[in-house]
Structure 1
Amino acid sequence: MSIANLRQALTGVSGVPVTAYDADGEVDPRVTSAVYARVAAAGIHNIVAAGNTGEFYALTPSEIRKVFEAAISGVSGRAPVTAAIGRSLREAISMAKDAASMGATAVMAHQPVDPFAAPAAQIDYFRNLADASSLPLVAYVRADGFSVPDMVRLAGHANIAGIKFATPDLMLLSRAIAASDPAGALFVCGLAESWAPSFTSAGARGFTSGLVNVAPHLSLAVHRALASGDYETARAIVNQIEPFERMRTKFRNGANVTVVKEAVTHSGLDVGPVRVPGLPRLDAEDRKELFALLKGWEETGHVREAAVGASG
């Protein structure tokens with residue numbers, strides 16, 4: 001896929017599936033592949049393998065390879081597969097080579113988590129990865145402290161397809177978009193559906209999502225509304241999913257993946273618990289609240305489908 005076509009895919013929904021574990025706590029390639037197949041079948045535009053919702057930092061490099069393989073198999077060409085890479089620069093370059101050899105479409109570089117990383121040097125990290133990768137790269141920017149020139153330098157690299165902008169600094173985002181070459185990297189909302197309306201109004205295109213594991217129709221509905229400029233409908237859908245996303249932020253985001261995995265297991269695909277240091281499982285009260293929310297979405301969806309069928 002050309003970098004231009006990848007950028008077009010990034011204007012849509014970039015879904016991040018969960019990683020399934022078996023009863024022994026090992027990566028389960030079969031169930032993981034089924035999760036990816038389900039997300040691809042829903043029509044998600046770009047699918048990220050081993051992203052944060054896939055527990056990237058809880059996986060060993062060899063396990064990340066297993067997830068890449070499961071993702072590529074499950075997606076089966078129905079969407080681009082963007083393989084997540086990271087850790088040290090040398091490890092990330094090795095992961096990028098593995099992803100290319102396995103048939104991934106692109107790579108997404110997690111921002112380095114080194115506590116002593118300097119902002120300008122983190123831009124160098126991304127650019128060095130883009131130099132070394134035979135696949136187009138998406139840079140995942142999560143930290144504060146970057147300047148507009150930093151973002152412009154990142155967006156201007158010929159092999160960087162997009163910037164997953166995952167901080168709420170909308171002023172930096174809007175200024176960086178205005179200062180960057182429109183033909184360069186695409187700025188994507190990295191904070192999921194809840195922030196997508198605000199990011200879109202600031203000039204970003206597309207957004208990332210963990211919700212696609214559970215209710216891809218809601219993610220796609222938000223995207224359609226924003227693509228048509230219907231912010232009122234987009235905000236109404238965001239309000240509908242707000243309790244789910246708020247539950248994910250509990251324990252300083254420690255329940256982020258937990259909520260998603262419990263919802264996926266409830267839907268019939270047992271993906272196992274989250275590995276520590278994430279919250280392994282929800283308590284009984286939160287689980288009850290989550291399942292009630294999912295039931296409400298299902299009932300609302302059935303009513304909407306019946307209404308559409310009657311009007312047709």
Structure 2
Amino acid sequence: MTQLPNNSAKGLMLAMTTAIMWGLLPLALKSVLVLMDAYTITWFRFVFAAFFVALLLIAKKNIPSSVIQHNGIMKRLLFAAIFLSLNYVLYLVSLHYIPAETAQMLIQMAPFFMLIGSVIFIKERFSRGQMVGSLVLISGLLLFFNQQFVDNNNSISHHDFLMGFIIMFGAAITWAAYAIIQKKMLRYYSSNQIMWCIYLLSALFFLPLASPQKITTLDNTALLLLFFCCANTLIAYGTFAKSLEYLPTAKVSATLAITPLLTVFFASVAEQLWPSTFQAQHLNILAYIGGGCVVIGSMLTALGDKVFNRKNLNILKSALKLKS
């Protein structure tokens with residue numbers, strides 16, 4: 001993608017908008033889950049996204065009608081839709097067991113699994129910087145969850161944590177599988193065309209399981225939260241795609257790495273403003289250090305050898321020699 005010059009500030013603002021939207025999403029989803037099941041919420045999100053992306057494609061006269069003529073492409077789209085649908089549902093179900101902050105930390109495994117999958121299936125290179133970033137990420141996750149290993153009075157029971165971890169692990173794996181398939185599909189269609197097909201197929205998958213009539217039982221606050229969950233996909237992915245026009249992919253990904261910390265911050269603020277509705281996870285100092293390591297590890301994994309290249313390592317060695 002051609003990047004527009006002299007607009008790095010605009011690209012950063014767009015990427016930050018994406019991070020903020022994704023940081024708020026699990027809080028809104030957890031609130032709606034009290035009144036509506038995971039299948040119905042997911043169905044509404046897919047229908048909403050499919051409708052508005054369809055309007056965009058119609059306006060540009062870019063509906064991918066040739067998809068149904070190619071069996072191989074249709075099979076890939078079906079698998080991508082299945083994996084993304086599973087990701088949406090598993091993410092939602094995990095919120096029954098773990099807080100939003102924990103969910104956002106765990107979902108950071110998804111880009112790591114995508115990286116591993118890209119190395120195995122697309123034969124991409126696993127750089128030194130990505131290896132270091134992966135180790136920092138894993139270490140950060142262990143530190144973030146230290147209370148689960150040593151504190152019997154922790155607010156999350158060990159059973160709930162284990163169930164939430166297993167379900168979110170599945171959500172990360174299925175997202176990585178979807179992302180790898182989508183990456184391969186980009187040689188045939190644009191991102192919007194692929195996503196429209198996937199949203200449409202996913203909405204059809206969930207139609208037999210969804211109960212759309214439940215929307216009539218929601219009060220105004222719940223309706224606004226559901227609307228936010230639906231609009232979140234369009235806004236977040238829209239600003240994400242636009243940010244890539246102004247910044248390299250690595251810089252955008254590194255910016256998005258702060259999403260888990262934003263969720264921790266938003267949860268704390270929400271608890272102060274609406275204590276009866278939101279409850280923040282109470283973390284110790286090791287958990288905060290772990291959260292920071294997760295962010296740094298995600299950034300290093302995204303930036304790869306841009307950080308750990310020979311030039312930077314030589315500069316570091318020279319600086320250490322001068323100090324000694």
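Computed from the coordinates by the stated procedures, all read-outs in this text should not be read as laboratory data. Computed from a predicted structure; not experimentally measured. Cβ atoms are built from the backbone, for glycine too; each structure is taken alone.
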Taking distance in nm of label points 7 Å out along Cα→Cβ at positions 78 and 278 for each of 1, 2, which is largest? 2
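Out of 1, 2, which one gives -24500 for helix-only ellipticity at 222 nm (-39500 (n - 2.57) for each DSSP H run of 4 or more, over all residues; to 500) as computed from the coordinates?
Matching structure: 2.
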Among 1, 2, considering only relative contact order in percent (Cα under 8 Å, 6 or more apart), which has the greatest calculated value? 2
If mean projected area of the Cα convex hull in nm², for residues 62-197 alone comes out at 9.5 when worked out from the coordinates, which of 1, 2 was used? 2
For mean count of other Cβ atoms within 10 Å over residues 270-277, the calculated result is 17.1, so let me know which of 1, 2 that is. 1
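20.5, 71 is what came out when Rg and Dmax of the Cα atoms in Å was calculated for one structure; which of 1, 2 is it?
Label of the originating structure: 2.
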